[in-house]
Each structure stands twice: as C-alpha cells, then as structure tokens.
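I've put the structures underneath this note.
Read-outs throughout are calculated quantities, based only on the coordinates presented, and are distinct from any laboratory measurement. Note that this is a predicted model, so its numbers are computed, not measured. Cβ atoms are built from the backbone, for glycine too; each structure is taken alone.
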Structure P
Amino acid sequence: MTDKIIIKDLRVRGILGIYPKERVQTQNILINIIMYASVRPAAASDAIEDAVDYERVSRRIIEHVATAAPLLAEKLASDIASIILTEFGVERVRVRVEKPDALPFAGSVGVEIERVRAD
C-alpha cells in the first residue's frame, strides 16, 4: 500500500500560454499535486528528514513556474512531475495544472497527468 502526500490548490503566477498576451504577462496558475510514497519512516521517526517535505516541494515548483514559461499546461505538468520524481524520491505523482482565468465562463481549464519514477 502506498501513502499520499497532497499539495492542494498551490497558487502561483507565471507565463503559460500560446497567445501573445500570455507570453508577456504573468497569470494565475493553480497546481494540485498528489505524491505517492510511504510515510512509514517519517511516522516512525517523527523527523522531517524521513518525510517528503511538502514545503520544499512547493518552493521548488514555485521557482520552476517563475522561470519556465512553457507554451502548454501539458509541458508544465510534465516538468513538475519530473522534478518531483527525480528530486524528491517519490514512487508516483499526479499533477494537475489549471488556468483559472483562461475562459470567461469556466472555473478553470487544465490538464492532469500521472507519472511513475520509471517514466
């Protein structure tokens, strides 16, 4: 059985999109992440060194979004999944990237992907 570490509704600003306005003006980006990894070592030791440090994960994702400027949400989601899998040692990750201001009559638009360490 694999446990879940969840980051819900991480709100960041960045460049994301294909239209000229989106390439020069930052916009709101909403990111949801589910990381699948055992929490048993952290539960046993009660030490952050044995846990997936969600604060470090959040800071790393915010840093990436601030500098990446991809055209597509698919690319940003894939980048985030890769960062989490390679830098934070989780087994599997689900990443959802949404643009809450993309369409006037929708709450948001976005993409959700799931990757495993072997991908």
Structure Q
Amino acid sequence: MKTDFVLPVDSPAESAVFYMAMFGALPLELSPTYAVVLMNDALKLGLAKRKRLPAAVNTNDAELPIFVAGREGVDALHDEWRRKGVTILQEPVSSDSDYTFICTDPDGHRLRVFTPQAA
C-alpha cells in the first residue's frame, strides 16, 4: 500500500494504536512488521518495524509536522495530549514564523504541532 511518510518503529501495532488514539487515525493495514494508518484525507502514515542499525545512525532525526488552525488549537491539543501522557519536549512557544510545541510518539519520533504566526 502506498504511504506518504514512513516511520521506523519498534512495534507497528503499538504505534498504530498511538496514532489512532491521538489523531483519530483509521487503520488500513496491520501486520507484525508494518502498519498503515490514514491520518486524514491527504496522509497515509506507514509504520515499519525498525531495523537494527549501528548506534552511530540516528533514525529519529525527522519531525512529523502537524498543522493546527490557530493558537487556541495548538494549546488545546497540547493540553489534551499532556493529559493522555504524551511526552512533551517543548511547551508551546512563539517564534517569528509559528506558534508550536514538540512532543514524541512512543518510539521517540518528534511531532511538531504548529500554526503560522499572523503576518
């Protein structure tokens, strides 16, 4: 099945459950080595069983950007995910370009939730 983005994970099933719970994603495929969830009408996220790589290779350098409409939306999602026990790496903060917070999924992938700052 074609996906738009693939994350290496320890357990595709556990990661699929995380994304379904946090985003209301729909499961499209689930096996011991691969899962696909439909995040929204435009994004299919693949979750592939992580291959063991040398320690020098960091597989978590990517971020999954998640657009949310408005500062209130960012704050609401931050508060909801904190209540659900999601690890928050950076509390909501403003920059020149956006208002954002960063958290991680169970495998340590960074999720950056953001809304653009008004010009």
Structure R
Amino acid sequence: MKRSTKIKTWAFLMRLGNRCGCHQREDRSFFLGQWQFPVCSRCTGILTGQVIGIILYIFSVRIPFYLSFLFLLIMFLDWFIQYKNIKESTNIRRFITGNLAGIAQISILINIVLWIIESF
C-alpha cells in the first residue's frame, strides 16, 4: 500500500474515532509503529471487550448481572482515581478495565434484549 493511501486511511480512522467520542490523547493511546490508534487505550479495550462479549455469548457463556456491574465499577474506579489525581492510570490498566467494561456492556445489552423478547 502506498504511503499516501496509508496516511489517508489513518486520517479517516482518526476522524472516525473522534466522532465516536474518544479524546485520542497521544499519551493515552497505543501506537503501531508510528501510527497512533484511532481511539485511546481505554476505548480500544472497550471495543475489544465488546467483541469478546459477543464471542462469549456465541459460546453460551453468560455473565451474571452482578459481575457485569462489578466490571463497570472497576473501570469507573480506575477513571475516578486518575480524575482525582490520586494515581495516574497506565495504558495497560486502561485497556484491561476497558475490556471488562466492554464485556459487561454486551452482557447487559444481551440480557435486556433477551428479557424483552421473553416478555412477548
């Protein structure tokens, strides 16, 4: 792939990541060589966690609601501790807590959809 095509593709993905609401801070993003990921490490974790959540559902792995809530709480606490300047989070920790939150989001969404379907 030509360098100009790579730059155009990367710029498109960066705009898409920005439109999705990610702050895209360089210091909170992963890099592949010189290319910054289009979303920060936490958003990358959330997206991969959502994919993992779908795969878990396909293989009939069900996450209990209380565990989904705990996963979301863990990500919130990581964000809150950093927000209050108690301790700076790392990109790896942001990615891991994002993964947990993504799995939780899909699990909760699937449970809501199934509950609605069963209600009819």
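Quick one: distance in nm of label points 7 Å out along Cα→Cβ at positions 11 and 43 came out at 1.9 when computed from one of P, Q, R, so which one is it? All intermediate terms of the calculation are to be shown ahead of the outcome.
Working: P: 3.3; Q: 2.4; R: 1.9.
Label of the source structure: R.
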key: Structure from which 1.3 was derived, distance in nm of label points 7 Å out along Cα→Cβ at positions 75 and 91, options P, Q, R   = Q
message = To test your reading of the models, identify which of P, Q, R gives -10000 for helix-only ellipticity at 222 nm (-39500 (n - 2.57) for each DSSP H run of 4 or more, over all residues; to 500) when calculated.
response = P
ask   = Upon calculation of semi-axes √(5λ) of the Cα gyration tensor in Å from the atomic coordinates, which of the structures P, Q, R produces 25, 16, 13?
value = Q
